[in-house]
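Asks: Several structures are given next for inspection.
We did not get these values from a lab; they are worked out from the coordinates using the rules stated. Everything numeric in this text was worked out from a predicted model, so none of it was measured. Cβ atoms are built from the backbone, for glycine too; each structure is taken alone.
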Structure I
Amino acid sequence: MLKSMAYASLSPQSKALLTLMQLHWDNDKPVDYGVREALKNIPCAFGTARKAFSQLQDRGFIVKMDESEFNSRTGSKARSWRLTYMPYTSKAPTNEWENWVDKN
């Protein structure tokens, strides 16, 4: 994966985000990770953090499983993601990143 064109084309912030998300990986549940958490751990602007998530989705490294929620009474919840290069619920990785083609 690290030698793929999909990975090589990622920004440094996207590569850092992918590593941070992997630290939260668990076979039995999606990774809850949002832009605000990315901002705390990657020194970048809000738009750059959003772009990092977008790049990872576009290249097929992550797939959104659940949308974020904000509720002032019950609390907020970050978006949930599946890392396509890791097993999920005991199923083999789907590796969508292998199908990415540079459109430029």
Structure II
Amino acid sequence: MYTVYVSPQVLQEIKHLPGHVRQRVKRVIDGFVTDPQPPDSIQLSNVPAPPHITLCRFRIEKWRILYVIDEQEKIIDVIAVRQRPPYDYGDLSELLKTIL
């Protein structure tokens, strides 16, 4: 079992999603407690992170849930929910600094 943290900023991002997407995002985030890397998630490897940290994204239509898994502490931090395009993952390093 993992502990999932969602920052107030991410909660605001979720609040402004279209209704059908908002519900799906909430279900996926709730599912991270037991399955931190569901089949549709992808590991992102283009940002340096400590070895026990895994940066992932989960896609729902044109939306991306970005989250970090800390295997040592069994913690998941949801760091962003963004629309792609125009989102291009350019701020991943900055997002990671907020939790590391």
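Asks: With mean count of other Cβ atoms within 10 Å over residues 44-51 derived from the coordinates and found to be 10.9, which of I, II does the value describe?
Replies: II
Asks: Then there is this: Who wins on percent of Cα pairs over 21 Å apart among I, II, i.e. which is largest?
Replies: Checked I, II; max of percent of Cα pairs over 21 Å apart sits with I.
Asks: When helix-only ellipticity at 222 nm (-39500 (n - 2.57) for each DSSP H run of 4 or more, over all residues; to 500) is calculated, the result is -7500; to which of the structures I, II does this value belong?
Replies: Checking each candidate, the match is II.
Asks: Kindly point out which one of I, II the value 11.9, 36 was derived from, the read-out being Rg and Dmax of the Cα atoms in Å, for residues 36-83 alone.
Replies: Matching structure: I.
Asks: Kindly point out which one of I, II the value 5, 16, 21, 22, 24, 9, 3, 0 was derived from, the read-out being P(r) over Cα pairs in 5 Å bins from 0, in percent, for residues 4-51 alone.
Replies: Source structure: II.
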